[in-house]
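**Student:** The following blocks contain the structures, represented as structure tokens.
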Structure I
């Protein structure tokens with residue numbers, strides 16, 4: 001079975017819903033505005049492409065994140081049911097790269113200093 005963009009986006013959204021404060025896929029920091037799209041044999045994540053295997057890392061309360069990912073009928077179980085291998089690991093310490101691209105907003109503007 002092939003991992004699709006929706007699989008990655010779903011897993012990332014599940015982590016944020018569980019309270020993750022920061023998420024990265026294959027070492028690339030993901031924001032709420034980051035898009036996931038299928039493209040030939042890879043997946044477009046934001047402005048770059050990624051190929052399997054995918055590693056998703058998140059910072060948050062460990063027990064809450066683990067519980068959310070292992071929830072019966074949740075996204076991880078769904079991926080496993082279609083033959084994808086999913087491993088959930090807890091780490092005591094993790095470092096995620098900063099977001100390195102320029103943030104571009106069409107309507108939002110920075111607040112002006114008083």
Structure II
């Protein structure tokens with residue numbers, strides 16, 4: 001007995017959480033979550049005129065090469081690309097937690113990174 005598939009199977013993305021200050025090694029590069037430069041995103045429970053933005057810095061070291069700093073943007077302008085090489089990429093999908101309306105002091109930021117390709 002045999003079965004055939006009409007649609008190709010979609011390979012799931014691998015998502016990795018990187019806490020602020022931590023380093024994670026991937027297949028072709030290592031990422032260190034350096035700093036949240038700005039987080040002026042509008043809190044979820046508030047109506048804002050401007051949606052705000054978050055700016056994040058990460059250090060990327062490709063295997064056998066020098067480290068470079070990459071700036072990620074979340075808001076009206078978006079840049080999620082961390083690393084790309086020959087069909088392989090790393091993207092900063094989101095920054096959490098989302099800011100609350102009440103000031104809770106220092107937040108424990110986590111960057112969610114997707115790994116795609118070979």
Structure III
């Protein structure tokens with residue numbers, strides 16, 4: 001019986017959240033206005049009418065820049081935990097992070113020199 005008591009608060013909060021979500025959905029569905037006009041059903045792209053088909057091919061440089069951004073952005077995320085424990089780690093942890101930053105900087109400079117970050 002103790003096993004079930006430990007999950008009671010979790011189950012109660014889950015059911016409460018589900019009920020609140022369903023009630024809010026039903027209220028907005030019943031009270032919401034359903035007036036469609038030309039502006040609501042028109043295609044929308046960054047505030048402008050679309051110029052061409054949305055299924056056109058993108059330049060490979062777009063994918064390269066986006067992948068590089070994601071890679072460098074995810075590597076920078078490792079700096080946050082390091083900055084929190086900076087005063088409690090020894091010299092080995094401090095030096096290890098500087099090796100990581102050095103490798104990250106070398107990769108960034110390599111991509112910059114090769115023109116991967118340039119957009120024409």
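**Student:** Work out the source of 53, 36, 23 here, i.e. which of I, II, III gives that when Cα extents along the principal axes in Å is computed.
**Tutor:** On the way: I: 53, 36, 23; II: 60, 41, 23; III: 62, 59, 22.
It must be structure I, since only it matches.
**Student:** Which of I, II, III yields 5.0 for distance in nm of label points 7 Å out along Cα→Cβ at positions 35 and 67, as computed?
**Tutor:** It must be structure III, since only it matches.
**Student:** Quick check: 0 is what I get for helix-only ellipticity at 222 nm (-39500 (n - 2.57) for each DSSP H run of 4 or more, over all residues; to 500), calculated from one of I, II, III. Which structure matches?
**Tutor:** II
Only the coordinates and a few stated rules stand behind these numbers; no lab work does. Please read all numbers here as calculations on a predicted model, not as lab measurements. Cβ atoms are built from the backbone, for glycine too; each structure is taken alone.
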